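Once you scroll down, you'll see the structures, which are given as structure tokens.
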Structure I
Amino acid sequence: MAAAGHPLPDPKAQSSTDKPGPGGLTHLNEQGEARMVDVGGKAVTARSASAEAIVRMSAATHSAVIGGNLPKGDVFSTARIAGIMAAKRTHEAIPMCHPLAIDSVKIEFHTDVATDAQGRAGIRVISNVKCTGRTGVEMEALHAAAVAALTIYDMAKAVEKGMEITGLRLIEKTGGKSGNWKA
């Protein structure tokens with residue numbers, strides 16, 4: 001027994017991808033328990049995903065970030081490194097994500113985002129992750145964009161605590177059995 005009332009899995013049992021759980025969910029077994037999907041039988045293909053997030057802030061903070069005038073240093077270099085690191089370690093932060101051999105991670109920052117209804121400026125973070133593998137990189141792209149945005153917040157919070165991170169979303173994915181998708 002692995003835990004009280006839970007037998008150890010039979011290594012000779014049918015692959016977890018063969019029998020989805022309730023509602024056809026692949027991350028649940030037939031009993032409704034969480035499990036990691038078996039991707040061993042999937043084809044190895046080129047895959048990519050892009051995600052974005054927007055960090056909203058006052059015009060003064062926006063100018064300070066762009067001008068490199070913050071006490072913690074270069075916001076964009078630090079946020080780029082944080083986003084890359086996040087993509088590479090997504091499997092450690094998100095349960096059921098497979099560790100992947102990522103081919104590339106790119107993080108871009110767009111500072112010309114239109115002001116919102118409250119007059120706040122914005123910085124758009126866009127991540128792009130690529131790999132050649134058996135499962136997609138959507139979560140890696142989302143994790144990279146989120147952590148890069150959080151890093152911008154961390155680097156600028158000394159001058160403004162009321163910043164807001166919004167609009168975290170997948171904007172495109174390619175490859176795999178489900179094909180291509182674009183927001």
Structure II
Amino acid sequence: MEVFAAAGFAGATIDAIGQAAGFTKGAVYSNFGSKDELFLALLDRQFEQRGAVIAGAFGSGAGDLAATTAAVSRSMLDSIHAQRAYHLVYFEYWLRAVRDPHLRDQLVERSRAAADQAVQVVAQAEPTLSGHQLTGLAKLFVAMTTGIAMEEILQPGGIAVADLERLLTALLAATPAE
């Protein structure tokens with residue numbers, strides 16, 4: 001992901017990516033048909049890792065809404081700061097995908113998978129919410145995280161943890177159990 005972040009998606013070459021990973025260009029192409037395919041595989045791994053971090057944050061609240069939102073808020077901002085390179089490349093790829101229907105479909109599929117993972121995480125932390133409510137919350141959470149990442153990368157420290165806690169608390173509190 002670092003090579004993509006340093007050179008941009010278009011500027012990153014398979015040679016440079018392979019070299020950074022300790023592989024030859026041929027070895028990279030033997031596993032991935034294209035640079036897009038390689039990037040999407042890296043994106044899948046990022047989504048899984050970020051999902052595990054968020055799961056830990058949701059699980060740490062032990063059912064207490066205030067503790068959960070505090071942990072998730074801190075975790076979200078820490079992850080954004082630690083994964084700046086990932087977010088830069090994701091935004092660049094998002095723009096690319098918006099303009100290419102095939103890439104858009106692939107990115108939408110991965111975004112749905114990330115939202116589905118968020119549904120599972122929240123269902124364990126907040127069992128009173130129905131599947132329908134969780135699906136809506138997960139989509140909002142993924143979209144909100146993307147927007148927050150955009151602002152935090154542009155203006156590091158611009159979003160206060162306390163403000164994010166209030167937002168998450170309001171979002172969860174406004175979603176009544178069915």
Structure III
Amino acid sequence: MQRLWLLELGWSDELLFKEEKEWRRFIDSLEAVNNISIDRCIVIHRAESIELHAFSDASEKAYGSSIYLKSMSALGEVQVCLVTSKNRVSALKQISIPRLELCGAVLAAKLMKKAKEALNLQITAVNFCSDSTIVISWIHRESRELKTFVANRVSKIHQLSSRDQWHHIASEQNPADVLSR
């Protein structure tokens with residue numbers, strides 16, 4: 001990269017054969033990044049129960065979700081670890097807070113699916129929490145009863161989770177709050 005910069009080529013200038021070959025090798029090596037795996041201990045030794053808990057939140061600035069793994073041993077030992085989190089900047093177009101909270105819930109459901117696949121563990125329970133009573137209410141309804149924007153997102157949530165996995169949490173107890181600020 002530095003050598004290319006030193007050549008002071010313009011955007012439309014063609015690379016020399018040697019530089020093009022090196023550039024292609026660099027691009028091909030980027031695919032290897034997907035094969036990197038770093039082990040970390042997120043499950044307590046001899047866990048009898050492994051639960052995943054997703055939290056979502058939104059504000060006019062952003063919405064997000066975080067997923068925690070809770071493992072418990074037969075001796076009563078408990079360990080909780082952050083597994084993953086993701087946030088998105090809210091659209092410039094004015095969208096109501098409940099709709100943004102719903103986008104956060106969709107993000108939580110999608111992130112949970114990816115987390116379960118990546119962890120490859122025997123999960124005993126999955127729970128989702130939102131501090132929006134409106135979103136919880138929408139999720140517990142049939143999507144056909146709702147307006148299009150809400151119905152489409154609730155339908156996606158129903159595909160990825162079950163209604164009884166969704167619970168309300170007080171705003172001050174929601175760890176995803178920081179993701180929406």
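Throughout, read-outs are computed from the coordinates displayed, never taken from laboratory work. Because the structure is a prediction, the values reported are computed rather than measured. Cβ atoms are built from the backbone, for glycine too; each structure is taken alone.
To which of I, II, III does the computed value 157 (volume of the Cα convex hull per residue in Å³) belong? Working shown, then result.
Numbers: I: 157; II: 117; III: 189.
Value 157 for volume of the Cα convex hull per residue in Å³ corresponds to I out of I, II, III.
When mean count of other Cβ atoms within 10 Å over residues 48-55 is compared over structures I, II, III, which one is greatest?
Top value of mean count of other Cβ atoms within 10 Å over residues 48-55, among I, II, III, belongs to structure I.
Here distance in nm of label points 7 Å out along Cα→Cβ at positions 72 and 136 has been calculated and equals 2.0, so which of I, II, III was it run on?
Label of the source structure: III.
A value of -27500 was computed for helix-only ellipticity at 222 nm (-39500 (n - 2.57) for each DSSP H run of 4 or more, over all residues; to 500); which of I, II, III is the source structure?
For helix-only ellipticity at 222 nm (-39500 (n - 2.57) for each DSSP H run of 4 or more, over all residues; to 500), the value -27500 is produced by structure II.
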